[in-house]
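Heads up, there are several structures right after this.
Where a number appears in this text, it was derived from the coordinates with a stated rule and is not lab data. Keep in mind the model is a prediction, meaning the values are calculated, not measured. Cβ atoms are built from the backbone, for glycine too; each structure is taken alone.
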Structure 1
Amino acid sequence: MSKEGLGLTAKKKNLQDWYPEVVLKSDMADYSAVKGCMVIKPNAYYVWQEIQNYFNERLMNLNVRNAYFPLFIPESFFKKEAQHAQGFKPEVAWIANDENSERLAIRPTSETIIYDSYSRWIRTYRDLPFRLNQWANIIRWESKATRLFLRTREFLWQEGHCVYETREECDKETLTFLQEYEKLCRELLAIPVLKGYKSENEKFAGALYTLSIEAIMPDGRSLQCGTSHNLGQEFAKSFGIEFLGKDEKKHHPWQNSWGISTRLIGAMIMLHGDDKGIILPPKVAYNKVVIIPILFEDSKRDVINQAKKIQTLLKDFNPILDLDGEHSPGWKFNNYELKGIPLRLEIGPKDLKAKSAVLVRRDNGKKISVKLKDLKKQIRLILNGIQDNLYEKASRLMKSSVVEARNLNEFEKAISNRKIAKIFWCDSVTCEKDLKERLNTIKSILLPLEQGKVSGKCVICNNEAKVMAYFGKPY
């Protein structure tokens with residue numbers, strides 16, 4: 001493959017070089033002529049479609065409807081948000097219609113324009129709970145250190161926005177949507193995650209609290225994969241959302257918002273790939289099988305005919321049949337390994353005589369000889385095995401990447417060894433800010449949902465500990 005520059009030059013242990021190279025060469029994305037933006041190519045967009053298909057079904061079961069709101073947001077809406085969101089700083093690109101109208105922002109997130117509509121749509125307790133979701137593109141114009149899928153100026157996401165009569169309902173469903181994200185990552189993308197609360201420093205500006213799921217990448221850094229925010233009642237107050245309660249009095253409702261983005265594709269690539277290329281979990285691979293005939297002149301016709309029959313037999317897996325005569329089988333093997341096709345099927349004259357084919361797993365390279373009559377059944381089982389193996393391997397990585405630190409020396413050692421440190425912590429804004437000043441990019445990742453017994457001193461400042469927390473270096 002090197003003669004055409006298709007093979008990887010970087011090793012995965014050098015993740016900073018490997019990741020952008022593998023994204024480009026595996027045909028998942030390309031750079032755009034617009035700085036900081038990207039082109040999502042068909043193989044990657046199929047992953048996003050499968051995420052949408054999976055999650056839309058879950059949303060229907062949770063009584064959430066899809067809608068769409070304008071891309072342009074009046075500047076005055078942001079000023080309303082800033083009234084209660086301390087530290088609010090929109091990362092937006094601005095446009096103006098004319099000299100006499102206010103500026104418009106290109107959507108950095110949609111709560112302001114959505115809540116303006118909610119103020120007209122919600123009237124009584126009978127309208128609640130009110131649940132909507134939007135699939136959209138987002139612009140974060142201040143993003144400078146861009147990275148394909150992980151951080152770009154424009155990306156795709158979904159954002160859910162729900163309204164409730166009581167805090168109890170809001171709390172319950174804020175957690176429910178986070179659990180749905182965890183399930184999506186596990187079942188579809190084979191990504192294990194940590195889940196919990198964000199610290200006061202790291203929560204969404206204006207939220208009562210923020211829940212998140214975090215995946216641990218091979219370099220020991222965490223990657224936020226989804227968030228769910230309890231927004232309290234302040235957004236409702238700012239945007240005039242009220243309802244007439246059962247007591248015939250006016251009340252402000254409780255709200256939450258929750259979202260995932262195409263960042264999940266970057267997490268999948270970085271977590272599962274190897275020195276050969278990406279490894280697509282079978283559930284999100286458009287082509288789950290590639291068929292490569294091993295051809296010799298005296299048996300060429302018979303082998304190709306059988307390969308075509310196999311392609312028809314396996315149509316449920318959308319197989320590729322590679323009959324290209326310009327490249328050797330070895331070149332083809334490398335090419336499809338680079339692109340992450342879960343399963344390779346090889347068939348040559350010896351296999352033809354034995355009425356069998358050889359299957360090669362992308363996740364571990366194992367070769368399996370299977371009778372032609374059993375192909376469809378066995379391939380389905382093997383693909384399920386690949387999906388499970390990817391998750392189990394990633395789970396082992398996550399478990400080995402988290403270490404308990406009982407004092408500051410152990411904490412700093414864990415960080416220097418590119419681990420996530422699990423520590424007792426005072427949960428203080430000042431303590432976390434002081435740590436960030438001392439250790440630069442180190443911050444709290446999250447506070448686990450299930451805390452267990454917390455007894456002792458804060459590992460960082462030695463004050464009384466209040467919580468268990470994960471600290472580390474995030475993307």
Structure 2
Amino acid sequence: MSVTTPQRPRLTILGTGYLGATHAISMAELGYEVMGFDVDEAKIAKLADGQVPFHEPGLDEMLRRNLATGRLTFSTDYAEVAAFGDVHFICVGTPQKQGSLAADMRYVESAVLGLAPHLTRRSLVVGKSTVPVGTAEWVEQLLQDHVAPGIEVEVAWNPEFLREGFAVEDTLRPDRLVFGVKSDWAREMLDITYKGVFELASSEDREVPVVVTDFATAELVKVSANSYLATKISFINAMAEVCDAAGADVTQLARAIGYDVRIGNKFLRAGVGFGGGCLPKDIRAFQARAQELGVGDALTFLSEVDKINTRRREHVLELTREFAEGQLDGAKVTVLGATFKPNSDDVRDSPALAVARMLHDENAVVSVYDPEGTDNARRELPDVQYAVSISDAVAGADVVLVLTEWEEFRHADPVVLAKLVSHANVVDGRNCLDAARWRAAGWNYRGLGRP
């Protein structure tokens with residue numbers, strides 16, 4: 001091992017949003033000294049005070065525990081970060097660029113340019129953000145242009161595969177690690193950086209597969225995986241459209257094809273579609289980058305994947321209109337769910353919130369309830385009503401929409417709720433309810449792709 005390779009590197013995390021904060025806290029939990037950085041002073045102050053600025057099960061307690069040990073600290077000073085760390089993880093956001101399908105790379109560029117002038121010793125800059133292929137080479141050039149002469153800084157790409165609601169588990173017990181590197185030293189640094197992950201796996205008699213590859217392949221892994229998952233979701237939703245027309249049941253169809261080991265049953269639940277801060281913007285950015293590379297035709301299918309996903313929201317609106325006897329103006333509609341998935345407070349590109357907005361635009365009286373996402377939803381859509389409970393939300397409703405599959409909604413008592421509404425009409429936008437039970441309780445039930 002090179003004499004310049006520390007036995008246990010100190011880690012910095014540039015960007016303390018969902019990815020960065022989770023990575024920082026989880027790596028500290030594994031015993032590393034970690035410093036989280038962000039330009040948002042309020043966010044850093046909140047984290048330093050032991051408060052995670054988003055909902056992720058188990059993360060608050062882990063944050064407080066590692067702050068108490070002193071292993072985890074936070075900063076808004078690039079110079080302090082550069083002096084502290086041996087391995088610097090870039091975990092900033094790459095949102096969709098305004099007026100374009102492409103990813104907005106300004107935050108990656110800002111992080112690299114902010115860090116580079118302050119680096120004074122050999123170190124590794126590791127990208128974790130989801131980026132267009134070619135970004136690692138660009139970051140490498142930025143560092144070469146802005147790091148002081150004689151300072152050795154290398155780049156690696158190590159994509160993240162976090163599932164919201166399971167992010168801590170996915171960090172501590174990943175199903176694979178991907179290392180995009182150019183040198184043996186960079187590989188060594190990543191090996192010792194993740195030594196805690198490997199040791200935990202060994203103690204549990206598991207192995208963590210490691211794929212060591214080039215920059216471009218490492219960058220493509222995440223967007224390829226997200227594109228495949230999005231395609232699978234839109235495929236079953238396209239089948240739901242066919243089932244609606246043919247009088248078939250998409251839930252039984254999905255069950256039947258899911259037994260085929262070549263297909264599998266994961267991501268085959270038809271519903272209102274996917275959302276969140278990853279899948280929608282990632283498949284669009286992937287298309288944009290393919291166009292730049294001259295292979296746009298290879299990914300034209302992703303455009304249809306996106307269109308199918310958007311159509312599901314419009315279909316829910318039409319089902320609601322049918323229950324409201326063709327007139328949404330003045331109809332009282334309850335939307336159960338605001339987040340794009342359960343066990344999260346993330347409302348980015350949420351199908352539930354998109355439907356609530358469409359209903360409001362047609363002058364429906366909309367009441368939204370979500371166990372965790374209300375504050376974020378209110379910032380995104382302030383013009384609708386927000387309830388404090390299911391009972392409060394459904395009181396006097398003409399139509400109830402279940403658009404996020406929270407356990408609280410899945411197991412709600414339809415008999416009790418039927419006594420609170422004006423009309424017992426329910427649209428199961430996630431096919432997560434027991435249809436027979438709700439019908440037995442007197443509800444007019446409509447699932448997506450179900451007779």
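When helix-only ellipticity at 222 nm (-39500 (n - 2.57) for each DSSP H run of 4 or more, over all residues; to 500) is computed for each of 1, 2, the one that comes out at -11000 is 1.
When log10 I(q)/I(0) by the Debye sum over Cα atoms at q = 0.08, 0.10 Å⁻¹ is computed across structures 1, 2, the figure -0.57, -0.84 traces back to 1. Comparing distance in nm of label points 7 Å out along Cα→Cβ at positions 62 and 334 across structures 1, 2, the highest figure comes from 1. In this comparison of 1, 2, the computed figure 0.00 for FRET efficiency 1/(1 + (r/R0)^6) of positions 94 and 302 (r between Cβ atoms, R0 = 35 Å, to 0.05) is attributed to 1.
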